[in-house]
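What follows is calculated from the coordinates using simple rules that are stated; it is not laboratory data. What you see is a predicted model; the values in this text were computed from it and never measured. Cβ atoms are built from the backbone, for glycine too; each structure is taken alone.
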Structure P
């Protein structure tokens, strides 16, 4: 693997089978994502972007080919080992915030720490969760439940939750897709701050405002990597 790449895919193929019908979502995707970069995966709907993200994140297994994260090949891991790697290395943010509605913002973040390899006390969990809320500018919303928050605020809580175990990588699937323009700006501002602090961020998006900030664009069409565009000076 390249010295600068934290994520690498190798001739990645994913085929879904339903009865006698086979659908090939990915058709041999090989790519490298540099450590500490702000990258976007773009392309038309239904062409394999989200499938690629799920395979990179270890949420699904490839039909053939493979994924390497920070020098570790997914093929070498059992399901339990893959779950442990995912919990320690990767934070996920999705279009739908997936917050637990009966818990407060700070409690939603604390739940993610249940999967941490570090045994934190309840007091340590609360302290870290509050620090993360400050990171995304929501320290005053610690005791608010999701229904008391705007869409942008809920997404910022989900970003804080994704950072709970201090992952090196944030994978995001349309994180601004459900937001109005103002909320979108707020979320993008927080993502750029997080990236500036050293995280590798990979976003599946149709949003030009988001992809315009990316240092690298990976365009996926018909299940293949169609082109890679490097934007020097972006991600700031």
Structure Q
């Protein structure tokens, strides 16, 4: 029998949950960035939240040696529900998230996993850069036009209560903290990631690695809800109301 390689024998499985809806070209870019990770073993749990049909075999070919679990919902159930469905279908010791319009640098998973394996932290996060994309509907290839680093902020729980400064593709979670948290609050249509970070951070302070390992993409003022968008205002208020007992003078 062929002896297992060192990587297969020693490294814990890392699961990446990707939520998608009607953005197949951007999704391919996201999956390519997962396939390019230097870390193994990985798995991808892809939840199609009632979006356009996708060719699962094509997606598997993009991922190469990274196994894919593809879940297609016939109706849109929302980001929080899709995220919870993804969590329930993971097998990894560590779990991360990647939205279908964002991307990871090749060393993203290896940097985060290395720290979790050699520390007592249960959640660790890196930094992201903001990347502008050219017309994503016009050409076959996704073109990046400019970029700049997003603000790099060390973990301070009191700050997190008032400002969501952690791009959600940047943290890697120990599986147990996600399960203990109960996952996403499905009453949130937006800001469900911020609410989850607040709840987990209350019990498990995060460790910050000051290194850019991910791309937060901006590509449409009309159809994309991003930092500072007015659509987020009611959910910011809901966050403050829900967690008002944790806010100190």
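Here are the numbers for this structure:
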{"quantity": "Parent structure of the calculated result 13.2, given that mean count of other Cβ atoms within 10 Å over residues 152-159 is the read-out and P, Q the choices", "calculated": "Q"}
{"quantity": "For 0.90 (FRET efficiency 1/(1 + (r/R0)^6) of positions 56 and 120 (r between Cβ atoms, R0 = 41 Å, to 0.05), calculated) the corresponding structure among P, Q", "calculated": "P"}
{"quantity": "Answer label among P, Q for the case where distance in nm of label points 7 Å out along Cα→Cβ at positions 64 and 112, calculated from the coordinates, equals 2.0", "calculated": "Q"}
{"quantity": "Per mean count of other Cβ atoms within 10 Å over residues 96-103, the highest-valued of structures P, Q", "calculated": "Q"}
{"quantity": "Structure responsible for 14.3, with Kirkwood radius over Cα pairs in Å, for residues 16-127 alone calculated and labels P, Q on offer", "calculated": "Q"}
{"quantity": "Answer label among P, Q for the case where relative contact order in percent (Cα under 8 Å, 6 or more apart), calculated from the coordinates, equals 22", "calculated": "Q"}
{"quantity": "Among P, Q, structure where distance in nm of label points 7 Å out along Cα→Cβ at positions 144 and 216 as derived comes to 3.6", "calculated": "P"}
